[in-house]
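Heads up, there are several structures right after this.
Throughout, read-outs are computed from the coordinates displayed, never taken from laboratory work. Note that this is a predicted model, so its numbers are computed, not measured. Cβ atoms are built from the backbone, for glycine too; each structure is taken alone.
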Structure I
Amino acid sequence: MKSGLRNIYIYTFFYSFLLLNPIWVLYLLNLGYSIFYVTILDVVFYITIVLASIPMGRITDSIGRRNALFISSILTGIGIIFFGLFQSFLGIAISYAVWGIGVAINNSALESVSFEYSKSHDLRYLQLIGMVNFISAVSVAVASLLGGYMGEYTGLRIVVFATGVMVLLSSFYTLKLRERKRENAHGTLVLKLGNYVRDRRIMSIILLRVALLLNFNMMIIFKQPYYKEMGIGTGLIGVIFFADVLLRGLASLSTQRLAFIAKNRFFAMLLFTSLTFFTIYIPGLVENLASLAFLILNSIIFGFYSNILSEEVNVMVPSEVRATVLSVIFLVSALFTALAEPFLGYSASVIGLEKTLLIFSAIFLIISTAAIFIHILGRENSNFKLVSTNDR
């Protein structure tokens, strides 16, 4: 394995080793916050991503992916440590803001460096990003398994601090990353950034990724208390998260092999959005082992289809603005999450998680249907070239 690729994989493993994954909502509930206030705090995190995404995407395009990933590791690790140190609403909000900036940088930088590495080394992007996401999933899965039992036997706060330290360690591996020399962005190309985002092919992909990311973000919030309502202990929740994330990683790893399923874009849109809808809707109807299986299937679909959409949008935009365009996707998904979380959190507190999942399934269906209609009815913008010759 080439050293550059190995460093990307090692960095991904350490950055993704989130021991707090199965317990962070439980940690806040243990501090006395209700699910509603947990979602209000989460709004701070996602609003930070909204405000930081495009500036951080532009900075990433300017200073390089390696430097951006280094800054991301430091800020994310510090934010998580602050999360364990502070217990007041303001203190946790500050920790979320620092954490959110780190994640905003990482979102576009890691995907960009992976795509450009695949192009410069004649590798298949779906295979590379599939492996990156698989390693990330394995890391989260192992961390979830350990974090669940650590939370049960050593205390939840210890898990938070250990997570911060692991993320900080990932910064050492960013220093070993290498990226190809990039040409400076031309002013006319930057001015046409809006055209890239408005193109109906990119717009439909943006909305689909927004729907999937919104689904992913909300499931992180709802799964832990949902499993608690089923009477599952903290340690076993860690085991469930281990299986959930590992299966998502295996789905991601299989993307290149099974990409033919999504060869017809319209069919893929209908298939995967419909399946995702039912994995939210069914747990809202019943709360049993079947609903648990549907929630895990939700993660599997995300692991596969998000890679397909990732390749499509990366191919369509040139390197000079790639991180910036990708940041738009994460900005919009963060904005939708920030708007949806307080409403859904209040709903969960008042009418329960099951009915709230039914409401959320309708929200997901509306966004994904809008994306499909844009794909069908929209017109392509033909005033510019979507693919840079440098990426061919």
Structure II
Amino acid sequence: MTKDRMVWIDGLRLIAGVSMVGLHASSDINGQPFPDFSTWERTGPVMFRSIMYLARTELFIIISLFLLFMSLDARPRGYGSVIIEQSKRLLRPFLFWVVFYAFYRLLKAHFFGYEDAIWAQLSNPLSWLGYIFLGDVQYHMHFLPTLFGLILFYPVCRIAIEKPWIGALVFLCLFVKHEVDVWLWAHANIIPATDYLVRFVKILTYLGYGFVAAAGLGIYKHIGTKGGLYPYFNMILFTGVFLYLLKLVYSFRVIQFGNWQYNYAPGFWADFLMPVILFFLFMSCQQINRFSWLSRLAPYSFGIYLVHPIFLDIAEIALWKTDLSPIAFVLLKATWAVSMASITVAAISKTPGLGWTIGLGAFPNISQISRFARSKSAETVTGVNDEL
């Protein structure tokens, strides 16, 4: 590990990966805030979710684009080269996990009695279109096609490196996203392909996070490397506390009514601006460089994000008939999923020819596959000869 490694970025990557596990573990098996329980009983899970939801997938987007812009700053290359490089890095793992989750879901579906619906999806070409272009094969897979869509527009955002004030366009972009989304869903019954239009609007408006990432690099290059951001830590933290107060109001509304309060606009702004706050909070944190162990664990964050639904499904099946309180149900799921996902990612990263599926290894070429097959064949022949 080099001494100039940006520990603050590694810390953000790790937090973003683990927080997604906690977020997805924080609801009941229907993805709801435990509406069949009392307000007191669902308080624990909702408050747990309010903390886990500080680092949304939008934080992953800011980090990914920041690192891309930094890479281009250090080693300039053409648009075509960048897109080919990023398509290999993102879309190969994505397609692997699309196929995996398309069929893995049958395990949970069989247990809970909706297996026929999943088989109907699997036999429908339109469903596979959604799996690939929307990532709706599983609740977490939307991130990769969205990120790749944003990367297609990366040159638009790079102007903010030299003019960091352009990062403030994130406010306009989020405003447009909120208003257009509300209109589209209100007219979903008369607008064809609403899901695809919503995703297109999401990619265009998430360019705001691209501007933030580029502005972040500009700020970091000029004053961040010299510690010039440290005096702003308290101000950024203070802003984050204010946003969290809005998240608390949203959370208490969820506790009161037992459903997600999508119409509470301040909650939208708190949720979608918090990743920006976290990004600059870590950049301005003077103490975080002491935690160098974050850099050793950070490479596993992407893999944890990809594989954790495997273990959440297993946990929900195992705990379904148990008489647990909602908070115990959530904490057991989260602890199990984080632990098992981490072990699985570590194992995959050390398995020849599989590391690429979690972003930790090169994609095997035909000659490598051929050599691996020959070596296995030779081992088998040797084993048989030894037995004889």
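Brief remarks follow.
- Top of I, II by distance in nm of label points 7 Å out along Cα→Cβ at positions 127 and 359, largest first: I
- Label whose coordinates, when Kirkwood radius over Cα pairs in Å is calculated, return 21.0 (choices I, II): I
- Identity of the structure behind 11.2 (criterion: mean count of other Cβ atoms within 10 Å over residues 119-126, calculated), options I, II: II
- When helix-only ellipticity at 222 nm (-39500 (n - 2.57) for each DSSP H run of 4 or more, over all residues; to 500) is computed across structures I, II, the figure -28000 traces back to I.
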